[in-house]
Structure 1
């Protein structure tokens, strides 16, 4: 066995966020494959954890994230939060199953009137840092944030606090008016930084 290859491999395992640089240094195709796999796995996991922590923060009206968001969304305390909801992009209707026809919102903040009728939603995406780009679908949704989006997800009966939504909840195929698209981003280390 090649001790230099083994050293680089161990470095990749120990420092997956630097995996691509380590692989370049090692200069072998096998290292590149290992590095990309380790890097992707760890970045994906870090993104998932950040998304979960931001959901928790949006559900906690004492958190700095909630307070900052309230500065942009004055009626935040009147909204219900649902997460990981799939919507058809403008111009597509349910079932919108093909790639490029839908996107997944990290969160949707729903506002209801006193009769339990849905007025609108605000779409929220979370990114680990400000420079992380939106997906193509998220960009289309952002550029059409004042549109209506058909619910692609199965019926959503409860919110993220597991409390029943008014009336029948969100029904698959129904159009929901969007009024705003917000990006919550972190500092790259899993901590909330700001919104845009």
Structure 2
């Protein structure tokens, strides 16, 4: 009636709402061994639902570098190489996650196939490689520095229940500025299922 054309974008940000963004359902984290109830407390993600307000504007993208999101993208794109023995129901986790993702996309296409204004489909909004290809796990190397920023090695230590002192950042007049540090995971919890 109005002449709109629609492009279907399978939107995700930072993997899932359980890892501070939107997209994948919680079961994907569960099959990877995460307990979604422990992600915020262990520094594996900053999640608005559990973080509460005030929630710093544009803090959510920093989740791409945190343990939960980085691990899930690593498993999705590199699980066969980097986690070859990690299987779900006998299937490598990369193949398992990708098979389910493609099945979801096929269902969407079938459901919308009769709509004449749908002109195409994207593959995935803002995919990320997690920590794949990072040559130094001891430093935080992402252009967005906001809130607590963990180096990958610090995230791995946090995931083993080892508290970490990490740098914090905020918006400054000339970009992001270091505002000090904060201790994460003082209770020595682990983000994994028991």
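For distance in nm of label points 7 Å out along Cα→Cβ at positions 27 and 59, find whichever of 1, 2 sits highest and give me its label. Present the calculation step by step, with values, prior to reporting the outcome.
Values: 1: 5.1; 2: 3.1.
Greatest value across 1, 2: structure 1.
Which one of 1, 2 has helix-only ellipticity at 222 nm (-39500 (n - 2.57) for each DSSP H run of 4 or more, over all residues; to 500), as calculated from the coordinates, equal to -8500?
On the way: 1: -11000; 2: -8500.
Matching structure: 2.
Which structure, out of 1, 2, was distance in nm of label points 7 Å out along Cα→Cβ at positions 43 and 171 calculated from, if the result is 2.6? Mind showing how you got there, number by number?
Working: 1: 4.2; 2: 2.6.
The correct label is 2.
Please state which of the structures 1, 2 yields 19 when relative contact order in percent (Cα under 8 Å, 6 or more apart) is computed from it. Walk me through the intermediate numbers first.
On the way: 1: 19; 2: 25.
Of the structures listed, the value fits 1.
Between structures 1, 2, where is FRET efficiency 1/(1 + (r/R0)^6) of positions 75 and 115 (r between Cβ atoms, R0 = 30 Å, to 0.05) highest? Kindly include the intermediate steps, with their values, before the conclusion.
Working: 1: 0.95; 2: 0.35.
When FRET efficiency 1/(1 + (r/R0)^6) of positions 75 and 115 (r between Cβ atoms, R0 = 30 Å, to 0.05) is calculated for 1, 2, structure 1 comes out on top.
Values in this text are rule-based calculations from the coordinates and carry no lab data. This one's a predicted model, so the numbers in the text were calculated from it and none came from an experiment. Cβ atoms are built from the backbone, for glycine too; each structure is taken alone.
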